[in-house]
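In structure tokens below, several structures.
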Structure P
Amino acid sequence: MAIVKVHEKYKWKFLEKNYFYSIGAGMLVTLGAFFKTGILNKAVTIRYPEETRPVSNRLRGLHTLKRDEEDRERCTACFCCQWSCPADAIHIEAAEVPPERAHLHPEDKYAKVFQVDLLRCIYCGLCEEACPKGAIYLDGGIPMPADHRDKFIRNKEDMLEEKGGPLIGERI
């Protein structure tokens, strides 16, 4: 039988061998939260989803489709975002622009169907890097919980922003 020598750094100390120390440390955390809420009236938790914590501006959130300065859709159905998606979460169907909708699109084709499956998406940001027109960004909010799988499929109507503006960042 081989005897293993444990380095001094990894040996348990006297207090770590005694379980009452661990129980006491846990009780101190609980008592700290109790006094913070009961006596000081400071909230330990937040009421999600009514209240949210501030998030970093680098957060990759939900997908949004952008419009240009003339409120036209930037997406020209070039399929670059769909091809670059490693999770195959983006589905696009292209169509020719009818004459009555020509004022809404800068090119001769547009994305008739643009869907993102949030359950497949890994939020890598490759779709926004691949888009030559700057049409898709991951700058929406945090995905909300849902009770059915169909609610995690975002359609073009859900993602398209109301008012257009200049490009965010620089595209090469």
Structure Q
Amino acid sequence: MLTILMETRNHEAELAQTLSVLVAGAVEGLVSDVVILDCGSHDGSSLVADAAGCRFYRDWEISTVLESVRGDWLLIIEPGARPLSGWIDEIADYVGFGRQPARFSLSRHDRPPVWRRWLRKEGPLECGLLIARRQSLAYVGPGMRLADLATAAKPVRLKSEIVPARAMRQVRDESIIRPE
């Protein structure tokens, strides 16, 4: 029913964290497959993907990948992002009745103050992208990346929240700067 897509480049720890959250979706029968698109990793990203049963592509073209996925719907997220409770039920309902692409809402704990939201533009995949596979094929062009696909879509907001990948990067960077 749903294929998860992620691009990675040296995101071993972030990939493991996101995949651990997605297990519940696979157990519930929502997630049919997970595809990891590598962009030149030199870490253990491929080992994490293999251990989790994901398909891992080192050389890929987005149109070929999209034609090979099992799900009728795609959930594109960044390594390190974590959908919060309720995401499985909401996505299951949405893919049954929804027609247009959708994004998660940003977690209440990770929303920047209002003044910072005006100054900072949200990244194209910061809140993920849920899109029908047939729609995604209409947007695809040669040499495209997943972020380009997210930019082309005009999504609505879901009520379910996501902790963005930048939150994990911040925590990791702070622990490097201030070791405990």
Among P, Q, structure where distance in nm of label points 7 Å out along Cα→Cβ at positions 16 and 96 as derived comes to 7.4: P
Cα Rg over 2.2 N^0.38 Å from the coordinates reads 1.66; which among P, Q: P
Rank structures P, Q by distance in nm of label points 7 Å out along Cα→Cβ at positions 32 and 152 and report only the one at the top, that is, the highest. P
Using the calculated result -11500 for helix-only ellipticity at 222 nm (-39500 (n - 2.57) for each DSSP H run of 4 or more, over all residues; to 500), pick out the matching structure from P, Q. Q
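Any read-out appearing in this document is the output of simple, stated calculations on the displayed coordinates, not a laboratory observation. The model shown is predicted, which means the values in this text are computed figures rather than measured ones. Cβ atoms are built from the backbone, for glycine too; each structure is taken alone.
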